[in-house]
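Structures incoming, each one as structure tokens.
Please treat every number below as a calculation from the coordinates, not as lab data. Fair warning: this is a prediction, and the values are worked out from it, not measured in the lab. Cβ atoms are built from the backbone, for glycine too; each structure is taken alone.
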Structure P
Amino acid sequence: MHNSVKNLLNIENQVKSSLSNLKNSILPKIIAVSKTFNMEEILPLIEHGHIDFGENKVQEAINKWTEIKKKRPNLQLHMIGKLQTNKVKFAVKLFDYIHSVDNEKLAKKIYEEQLKIKKKIKIFIQVNIGEENQKSGIGMDKITNLINFCKTLDLEVVGLMCIPPANQESSEYFKQMNEVNKNFNFPELSMGMSSDFLQAAQQNATFLRIGSSIFGLRS
């Protein structure tokens, strides 16, 4: 068994056991964040039957995923990085989910490109939960306005996404995010990475974005 598959199974078991005492908990899906890893390293997971993968650069994703997605249409590709408006038309063609919508200009561009190719993408609103200047994401006070704008465009917003501040305890941020997500009655919640996925799972994350704990350290 390939290391990445062993690592994935180990993570799945950790998540299951951490949720075993919680009532009504949902088992989150794991997005294997494959950025910077080549298809040779990703294929063992695909062969194992894993379907959710994450990339953060559009061009890299096009090079890696275009052919295999034609052969395996069940694969779900998640754009988890910052998306520039000039790359939206390529992203809309390839990706199934975009986790990083944080402004009206980007939302409008996604709407326009979807219309052209008659495809609907699932969208997460990225929230700057720690109000950090250097990070992407919309401020907590502006979430409602952006969601309402997306609704006017008939975009399929499925949930919120966040990356808590580094070197801080993530649990409180995840708890806050969970509450806000519930207020909007969204079905999905994208949060938790290699360092804090168990805390995220315990706060109802439905997608965990895990890279290095599956594939190993990036070179």
Structure Q
Amino acid sequence: MMAKQDNLDLQTRDLVRFAAAVAQGYEPELRERVTDLRLSQVPPQWVEELLLQSLLMVGYPRALIAFTVWRKVSELPAPASDPDQEYSRAPEWARRGEELCGVVYGENYRKLRDSVQALHPAVDAWMVTEGYGRTLARPGLDLRRRELCTVAQTAVLEAPRQLHSHLRGALNAGATPEEVEATLDVVARAPTVHADRVKTARLLWKELK
């Protein structure tokens, strides 16, 4: 019988596994997953982009741990520079952030913006400009894989509202239902992830199907 994870191509599966490991923050698991990434020849740029977006999803402490493991195990150096270091590009980030956020949230985009604005206008601006525009709209990793990785991380972190949004977002970004189910299966098999978190994730997914 085919495992649900087999509904993901090998490179995407290993990237999603690494995303879940980043959210867990368990270094032995991170080292093992980096080894898998290298064996399946996942493009290093995909990994770099996942790690950058993980700053948004899991916070600096765990993302920096994962970055450190990636550098040590892969033995790949950091790039000398990055175009998105330049804050003069902020208007471009805002434009592409609004566009990308609209794709992910679809018909719920305006509701999201209004809800976040009600929390604090700075959070709304940062979400669109820094989150979606500066980070998630970067060209190094396609949106479908970004959203599948976000599904994995929000499931590990037990962030049900965000998970619900990104389950929809993965579908809006072109993932198939089988790929989303495979991603949840990755989470279910990850070490240190509590069974209740897996149950919550699967219930949310069932509501959307």
Structure R
Amino acid sequence: MSSAAPPRHPCGQGCHGFTLIELLAALLVLSLLALMSYRGLGAVLDAREHVQQETEKWQHVAAFFMRFERDVDLAEPRPVRADGGTLPAWLGRPVQATAPRLEFSRFASTEGVDSAQRIGYQLNDKQEIELWLWPGLDRAPGVLASRYPVLTGVSQLELQYLDSHLAWVDTWPNSPQDAAIPLAVRVTIVLTSGEKIMRLFALQS
């Protein structure tokens, strides 16, 4: 009398499942891979945001210098009458809070007609370089300039002027013999992020 064969396992010969340790090890590896992928993605996004911020910062700096160059190219040797006296065509002041660091007369084109305008540049207490615009050259009493920020994130603004002896001076006019407009202006700005930029502009004096 033959004995009955043992019952077969439903999945066939040699079939076996994962142990608990193997499952835990696999989950650990997957978790580490997911963590590394997340950190890598975060680093890529942070780098992208940093590059975008740097690009925008230097675009704003370039735009400021382009505007400044356009303004000084249009400078004209025309003094202005103001409340209490006459102001020189080009006026470079020492640092003060109530008046722009640089103020000068320049031509402006409005609807195809050349006119004259008085403008200025100043660093305010919000670390912004402001553009000051007066409605005309000669000022009536009580007329104030409109002020617009043209560059933010600036901790320092320095302006120097080249005289007829090819010497750089900090104020203009520096002596009674100075011309109405200096030969050149040197602009140095220090950004709040630490970069120092210097530009030199020759003037059509």
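To which of P, Q, R does the computed value 16.1 (mean count of other Cβ atoms within 10 Å over residues 46-53) belong?
Details: P: 16.1; Q: 21.8; R: 10.1.
Traced to structure P.
Suppose Rg/Rh (Cα atoms, Kirkwood Rh), for residues 22-141 alone works out to 0.99; of P, Q, R, which structure was it derived from? Show your work: numbers first, answer last.
Numbers: P: 0.99; Q: 1.02; R: 1.43.
Traced to structure P.
The value 2.2 for distance in nm of label points 7 Å out along Cα→Cβ at positions 38 and 190 was derived from one model only; which of P, Q, R is it?
Working: P: 2.8; Q: 2.2; R: 4.2.
Structure Q accounts for this read-out.
If helix-only ellipticity at 222 nm (-39500 (n - 2.57) for each DSSP H run of 4 or more, over all residues; to 500) comes out at -22000 when worked out from the coordinates, which of P, Q, R was used? Display every interim value, and only then the final one.
Values: P: -13000; Q: -22000; R: -10000.
Source structure for this number: Q.
When relative contact order in percent (Cα under 8 Å, 6 or more apart) is computed for each of P, Q, R, which one produces 22?
Working: P: 22; Q: 29; R: 15.
Structure of origin is P.
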